[in-house]
1. State the single structure among 1, 2 that was used to calculate distance in nm of label points 7 Å out along Cα→Cβ at positions 70 and 158, giving 3.6.
2. From which structure (1, 2) was FRET efficiency 1/(1 + (r/R0)^6) of positions 14 and 54 (r between Cβ atoms, R0 = 30 Å, to 0.05) calculated, if the value obtained is 0.75?
3. To test your reading of the models, identify which of 1, 2 gives 1.23 for Cα Rg over 2.2 N^0.38 Å, for residues 38-117 alone when calculated.
4. Suppose you compute mean count of other Cβ atoms within 10 Å over residues 6-13 for every structure in 1, 2: which one lands on 25.0?
5. Of the structures 1, 2, report the one carrying the highest value of distance in nm of label points 7 Å out along Cα→Cβ at positions 30 and 166.
6. Match the computed value 0.50 of FRET efficiency 1/(1 + (r/R0)^6) of positions 62 and 150 (r between Cβ atoms, R0 = 25 Å, to 0.05) to one of the structures 1, 2, and report its label.
7. When relative contact order in percent (Cα under 8 Å, 6 or more apart) is compared over structures 1, 2, which one is greatest?
Structure 1
Amino acid sequence: MNDLLLVIDMQNVYLPDQPWACETVAHTKANILKLLEKHPKNQTIFTRYIAADHPVGTWKTYNELNRKINEDPWMNELMDGIKEAAETYLIYDKSTYSSFQVPAIRQAARKADRIILTGVVSECCVLSTFFEGIDLGCKLIWLTDATSGLNPILEAETLHILQGLSPLHVEFMTTEEYLTQQS
């Protein structure tokens, strides 16, 4: 199967004790690294959220409120382990929540049979990418243990809301279930 693996925004700002910490990010990172061992490089894309130089509308306020984070190069880097793994992959910067706002990612998605969603934050960037993917007509796979929300309660609430879109638009599975399906 021609699956596009999206690794969304696995940046240092989401690590424990950082401003946008996701409680389960270590588990998510471990599962993403497992996926990278098996998934074809030419069907894998990484994204990073980087504030726009010239934001519009409410993004101006958002970027002003988050200026310290936006101006800290370490916060914006991919986290250790992911950063080294990503060196030989396509990495795109985005200045919106949805990864599909990057034209090259939209183009890659149109060529894929399914889009595999991983990364952070489940109830923000992953969710926004999810909904835009549906609008683009993509079949989505949400890997429940390769995505992280700010906390497990928000992750569960997000998945609960999205279950009504399954199985037509999305399938939910674990990393192990996905890898077993690919064998």
Structure 2
Amino acid sequence: MNILCETDRLMIRQFELSDTEFIVRLLNEPAFIRYIADKKVRSQDDAVHYLKQGPMASYERYGFGLNLVCLKSSLIPIGICGVLKRDELEYPDLGYAFLEAFCGQGYAREAAEQTLKVTVDSFSLETVFAVTLPDNVRSNQLLEKIGFRFKATVPLYGVCNNLYQYRVKPLPKGAASGLA
């Protein structure tokens, strides 16, 4: 098990092929399909393909990608969160999605803040994007709460999206690292 980071309530780790049941469940939730996309992952085989071609390929190519978010106390998977690099965007972007039963409890913010911090620090990233649909109010608000700023509305995958930008503040020489 390759753990990226932990918070008081969450453990965030890289995906394994044993996570296929959760992937099928999350990727078929109505909110995932509405606000992200219908990835057409309906079976265990589809989930294996999704994991190998998505998160696992990203770990190999960039060292980072989407991760599984679990409740620390029980290791029950509740969502995904990570930084990924899309060919369509100049910089890596933060992505996340949670099972509806776990929304509105602060898990997404907790996971996003810690994942962003660890990934930015580990890979010396200075800029990270995030993309949301304009009507995804919760996601737009969360991004602003954790330090992203609205940059523009951009076409991506055939629809208009809000593009947010997170910039790490440059530090004076000799100062300890930290996030903006």
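A short reminder: the numbers here are calculations on the coordinates, not readings from a lab. Everything numeric in this text was worked out from a predicted model, so none of it was measured. Cβ atoms are built from the backbone, for glycine too; each structure is taken alone.
1. Matching structure: 2.
2. Structure of origin is 1.
3. Answer by label: 1.
4. 1
5. Answer by largest value of distance in nm of label points 7 Å out along Cα→Cβ at positions 30 and 166: 2.
6. Answer by label: 2.
7. 1
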